[in-house]
Every structure is written in C-alpha cells, then in structure tokens.
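**Student:** These notes open a run of structures that come right after.
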Structure I
C-alpha cells in the first residue's frame, strides 16, 4: 500500500445524540479508498448508526444532534457538500433486499433517470453495466421487464447493489447485506464486494465475524457507541490490542 495515500474519509471527534441519548462517542477514524472496511460489534453498539451518518441518513431522524466532522476527499459532508450530491457519491445497500415494486430494468435505471438521463440507449448501457458489475446480468438479462420482487432474495440484493452502482458512486455502504440471505447467496455478495473494491470504497456493517475476517482489509470494533479498536483485519482478529476486542472475537460476549 502506498505511503501517504490520502484517506477517502476522515472522521474527527464525531458524537451523535438521539435526544439525551449519546449513540456515538468521539469517533476518530480514517477510511482508505479501494478497501473494504468492516464494522463489527454487538447489537446496538453504534455500527449502523455510524454507517448511516456517513451519507447523512441520520439527518432524517427527529431529535438527532451531531458534532465533530466527517470529511469526504477533504470536504466536510455537513457544510461543503450538498446532501443530494453526497448520496450520489455514497450509495447504500440495506440489510433486507428492498427492490422497488417495478421491473428489474426500472429499478436499475431509477437513479440515472432522477439525475436527468432520459435517452434509452444510454440507460440500456448503464443498466447492463451495473447488472454485470453486480454479477447478476447473466441471470436476469432475459427478464429485465419482470418485477424485481419476483426473484430470489439473493438476486434481489444484487439488483439493489446494481441500483446503487447505476449512479456511479465512489463509496458503497452495506448494512449487513447478507444477514437475510442463504450461504450460497452470501458467498456471491462477498465475492462481489471483493471484486467491487477495485473501483469503489466499501464500508460494511456485519454481524458475521467470519465474513469480516474473510473479506475486509480493515476492521473497526464498536462497543457502546465507541470504537474500541480499529486496524488491519488480520491484526484485529489474530492479535487484538484491547481485551474487550479479544473477548468479543473469541465469543465471550455479544
């Protein structure tokens, strides 16, 4: 890895409150480009909250207060970047596959159309490229007009990844993208994430520690709203520096 490579995200002294409850406590982290960064930790520890802060989805929650900063390529996501532009650059894939109740084609073309692309030949190209990148083109190319809700859960999730890719983001956030899927579909999504990191920065919340150790480059262990430890995945899993990390990874709690 190059020395002095500028981080994609720089997070400094980030705190997040829901009313009086502090959900994130003094998060500091640099996230590198073209890597998979995994967030692990027990339920309710702040992983998904932090993930949703990165593309400002928490702005939608009443009573949220955030201080500190998150910078994307050096620009503060709260003061320097328009939220619509931010969400174009930072795509999101959710825990439950959530295709829109429309055709596979229209699901993937949805974002580009919103951003003003109307020409069918251009949309055709984007739809094919995105479905190919999401490793599902060969499975659906003959049924693009079919409702996306009619395919299997694993296929739905890859269609949702294609939908996220169609607006050409730089970053893909994945909130437990395989927790609702069977082992074969899970492996397809994992293989896909590894393939996609050549072109994208991927940040993934996962409950599955084996998944984090298999596919991520860096891992952050969250506990009670704090990042207890963050570093190279190999080091976190084989030689954690903090006893709490070790206890979680060895299954003593969580």
Structure II
C-alpha cells in the first residue's frame, strides 16, 4: 500500500517513508510509529509518501526514511528470505546516510545474528554491530533512557538479550528498565542515522524530538535543502514523557 499525505498549505517537498514488513513485523503498536512519523512530516509542511514493503516486493531504494517494527520469532523467519534479497540495498542505503528506525525484531535482524531459543540461527544484515540470543527470561516494562536527544521513554517487551560489539554506540543509557540485556545498562544501537531499539509503539508519539532528528535528515535528502522545521507545540507528548520520567527516575 502507498499512501500520500499532503500538508494543509504548499508543500516544502515530498519525503518517502518505507514501512518494512507491516504485516509480519509490526506488533505492540509499532504501526503507530509509522503514523507518528507521517503526521510529523506533514506538520512540518512536507508531503509524506508512505510505502509498505512486503516480502517479494521491490524495495524503494529511493526512500528517504525507513521504519521497521517488532515481531515474533516466526515473523522474523517469514521475512528472512526477503531480507536477504534486499539486504545489500539496505546496507548501501544505511552507509549512504539514509535514516532508519528499527524496533525489536527488526533491530535484531539489522544486527549480526539472532540465535533463537530453539537453536535456530537467523543471520542478520550487520548494519548494526550487535548479536542477540533468545532466552527464557522476558524483559517487560516501562523504560527511561538518557540519549543524545534528551531523556527518552518507552515500553519494552522482549526475550532477546542483545550485546553490542566493541565500539558500537548505544541508542541510550538505561536509567530505568532492562534495555539490551538487563546487565550493561545499554539500550539499542546507533550507527550513522540508523537507530535500533527495543522501545515499542509509544516511542515516537511520546518522544517527538527523535522523530524530528530522523525527519531532518530525510527532508534534506528529499529536497537537497536544509530541513525547514515548523515551530511545533507538543504539550501532550511533553506531559506524557515528563510523567513517565518522574515516575521512573524522579529527580535523577
């Protein structure tokens, strides 16, 4: 499915947003992140072209922004063949600076490999230098991170334990919650403009500054001009984020 959302006034340009595997890899509200990105693009005065990529389809290599969500182990297995086929294109796009947000299952598949509890090894793309192993322990609950964008809140629900490779930058430092593995206080990974994270559906609606960081790069790529942001008010998002920060970490 392709959907085009136009701004109310003259458009500053069209930003193409590709949602990877929305049927197989979009649980726990991850579709909300795609909708949040499209809405935010529109609020900044750009046209949002939202394109779904399904297994067997042709990947839009001219996309300016990509989003991929979480899924069960079975969902990851169903997209593995297609991901292998489009992997070289995704790796080239990532190295070229295309902004991408990949969550939970897609985060794992953008790493080096995912080892399931049943012993199956799913090779990853190696865009992020991370390795994940499934285990019997689930890491569930609200999370608060310290990141380059400020304090970020969200909700995690995963059984995979992810370890960063030497020199791999994390998305954030865990102030509350489990993060990558519940031990080293890291959460997610970030290389160039690719962000991998375990934070699900509430991530972008509650943290619009993360959306803006991705959109800024995408808009410049789309138009060849610097990002022209609107001065947006986000009182509900700010209040929701502030309440969670106060509840989880207080004045720390």
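Values in this text are rule-based calculations from the coordinates and carry no lab data. Note that the coordinates shown come from a computational prediction; the quantities given were computed from them, not determined experimentally. Cβ atoms are built from the backbone, for glycine too; each structure is taken alone.
**Student:** Looking at structures I, II, which one was FRET efficiency 1/(1 + (r/R0)^6) of positions 18 and 194 (r between Cβ atoms, R0 = 25 Å, to 0.05) calculated from, given that it came out as 0.95?
**Tutor:** II
**Student:** With relative contact order in percent (Cα under 8 Å, 6 or more apart) computed per structure, which member of I, II shows the largest figure? Present the calculation step by step, with values, prior to reporting the outcome.
**Tutor:** Working: I: 27; II: 20.
Answer by largest value of relative contact order in percent (Cα under 8 Å, 6 or more apart): I.
**Student:** With volume of the Cα convex hull per residue in Å³ derived from the coordinates and found to be 133, which of I, II does the value describe?
**Tutor:** That value comes from structure I.
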